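> I've put the structures underneath this note.
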Structure 1
Amino acid sequence: MSARRLNRICVFCGSQVGARQEYTSAAVALGTLLAQSGIGLVYGGGKIGLMGVVADAALAAGGAVIGVIPERLMNRELGHGGVTDLRVVGSMHERKALMSELSDAFVALPGGYGTFEELFEVVTWSQLGIQDKPCGLLNVDGYYDTLLALLDHAAQEAFIRPQHRGLVLVDTDPAGLLRQFEAFRAPLVEKWLERDQT
């Protein structure tokens, strides 16, 4: 079975840099690796926080970077003027839809509410069979340990099927996560929506 082709990867991450230098270092490592691997970066279009760090790292390594930012945030001068392609959209919903359309996989670096929401939306699309693109967490310095424990708990309590629990790939190393993405195959699981109609 051939490896999945990854032309562009969407990165969700914080508009802050966070409390630890390790978060910034991980964003630099991921942006650099994507560029060196010939994989384009799709991200939220900002110039601040980890968003700006990952974009700047990819650009510095010669990578192509597409930013997607809502007009309201662009007007606050938060848009990154140095990216390869900055697309201004009308709403957060349009932003997520376009980022998904442009991307072959999704990575969440450390972040807050927005990062969590973006990640879980694309994971839900995978669960429902709307897409088969891999979704993963770069678990920097244990940042996502408690979230992963919550997912395990939800699976144990039968709110997430075991096969769907595997939709969230995890690694502490960007290269390791990319290897998981290349090998990923979406689970073939009977949808409960179909089952309930029988």
Structure 2
Amino acid sequence: MNACTVYCGSRVGAHPDYLDAASRLGKGLAARGLTLVYGGGNVGLMGALAEAALAAGGRVHGVMPRKLVDREVAHTGLTRLDVVETMHERKQCMIDQGDAYIALPGGIGTLEEIMEVLSWRNIGYFHKPVAFLNVRGIYDGLLEALSVLMREGFIDPEWLGAIVVEQDPDCLLDRLVSDPFPGRSENAPV
């Protein structure tokens, strides 16, 4: 594993634990020699995540559509910043660059991006790990909704079991590094 793509909010949220988790995840990625791939912003959890990784000597690769760069929310001190034309290009680049995908707390964009990754993994485009940093139980409702879909026969139990969920950034990263293909069957392509 060389790089983790992280999806997270452009806001800090209502509790300081979210900001702390983003900073700890950034530091943890750098400490493990993993490149952070993220949305390229300098605000909210995105900014805290990138700043922590950079301060710890890590590599940070941001990907941002030109429309958002023009609004001056791009982080200008990154190891690498790719400016793309559309959100679709941004998502594809972030997926292509990652060896694992992590959802920190965030809003609609974060949910949309991590659900797309889960969908692509489900249909076999890749078998890389997908994880939720479930700070303060923020994803409990979503995880329960996915469990209901499984019980109702819309999601395979193996698929749901492959999602890594942790409340602590270091525990999450340790699990991803120790088992880079959770839930993978012997016959599944990598």
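> One of 1, 2 was used to calculate distance in nm of label points 7 Å out along Cα→Cβ at positions 42 and 58, giving 1.0; which?
Derived from the structure labelled 1.
> If you don't mind, another one. For distance in nm of label points 7 Å out along Cα→Cβ at positions 146 and 162, the calculated result is 1.1, so let me know which of 1, 2 that is.
2
> Assign the value 1.7, calculated as distance in nm of label points 7 Å out along Cα→Cβ at positions 66 and 82, to the correct structure from 1, 2.
Label of the originating structure: 2.
> Can you spot which of 1, 2 the value 1.5 was calculated from, given it is distance in nm of label points 7 Å out along Cα→Cβ at positions 50 and 170?
Only one of 1, 2 returns 1.5 for distance in nm of label points 7 Å out along Cα→Cβ at positions 50 and 170, namely 1.
Laboratory data are not the source of any read-out in this text; all were calculated from the coordinates shown. This structure is a prediction, so every number in the text was calculated from the model and none was measured. Cβ atoms are built from the backbone, for glycine too; each structure is taken alone.
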